[in-house]
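Multiple structures follow.
Just so you know, all these numbers are worked out from the coordinates, no wet-lab data involved. Note that the structure is a prediction, hence the values are computed from the model and not measured. Cβ atoms are built from the backbone, for glycine too; each structure is taken alone.
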Structure 1
Amino acid sequence: MANVSGMELSVDIETWGSPPGDVDLLLDLIEALEALGMRGAVSGAGGLAGGPGATFGVEVPKGSSAMTEAVRLGVDAFERACAQVGITHGGIARVDVMTDPYLERHLNREPERYAGVTEVAALLGVSRQRVAELRNRRGFPAPVAEISAGPIWEVSSLNLFLESWERKPGRPRKAKTA
């Protein structure tokens, strides 16, 4: 794909189904994609949709339809490569197209961290009891899960809350009872 005025994009495809019974087929898929002109191919299986998938580079002409063209070329190459090596799947579940700088950021980002009540209290500099009170506060992030040990939050959502939280010194006033 020697298009001097082209734009290089990365295509990430995931399919429905089950991983191929023979892991070597995923290695064959990489070779087949690269033989079709796709660059830097990697393959895998068992994502959210369960089936085989691949990420690879594709070169498309620059322009307003570059992303659409990358999807078309990428899916076509992926389907041809799967057929060539004998991989079957239950259909395309997801296709992502990214510029190379975005893919680089995506691959280098920190994995999400999670925190329970004790960790949230330490992060916010409050007691565990205060965390229970803050949960009722408007704008406090909802936990992503409730397990037997208690609620679990994504640390990134807590950091966003912490940035906008207008703390007031001293103890909070007790609610007046009528």
Structure 2
Amino acid sequence: MFLRTFLALPVLAALAFAQAPAGPDMKSVSGSIKARHAQIKGIILRAAEKMPEDAYSFKPVDTVKSFGEIMGHVADSQYFFCSAAGPEKAASPGIEKTAKTKADIIAGLKTALAFCDKAYDALTDTSAGEAVKFGRADMSRAGVLQFNTAHMFEHYGNFVTYMRMKGLVPPSSER
């Protein structure tokens, strides 16, 4: 039995890797940027879904935004960054100020991330270095998208703290 199991392991491993979905080419600049975005997008969505509805209004202290407000801010910021870097322009719908329920915030976040996906999908190694207008300055397309990803990771740090204070394990720490 041990020998059969031992001999089957390489076959099972090969099947698992063969069935893995294809991701961005991590050897390219654009692929690396797309992969980091996909990573943070996934864990932020899981954090949004995992946090209970009643904790969306949670603030550790009165002088900071609630979990839901920060989630809405992340959603709104997708329009700012990806309108600058991507093929489409759109103003933020003001999710942070208007969406009040967990369902509304998650719906707004998913729509915002889908909008932003178009900018990441359009990114190539050739277009990555193109200058785009970002605020009052010019920045490379890749720079704007990397800024967005860094911004999302920054706020994920807030989500981790809020989740831990509520006794939840954040998605990036789940086993």
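For which of the structures 1, 2 does the calculation of Rg and Dmax of the Cα atoms in Å return 19.2, 68?
2
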Item checked: Origin of the value -21000, where helix-only ellipticity at 222 nm (-39500 (n - 2.57) for each DSSP H run of 4 or more, over all residues; to 500) was derived from one of 1, 2 -> 2
Check: When you work out mean count of other Cβ atoms within 10 Å over residues 78-85 for each of the structures 1, 2, which one comes out largest?
Finding: 2
Next item on the list: Work out which structure the value 13.1, 41 belongs to, where Rg and Dmax of the Cα atoms in Å, for residues 70-141 alone was derived from one of 1, 2.
Entry: 2
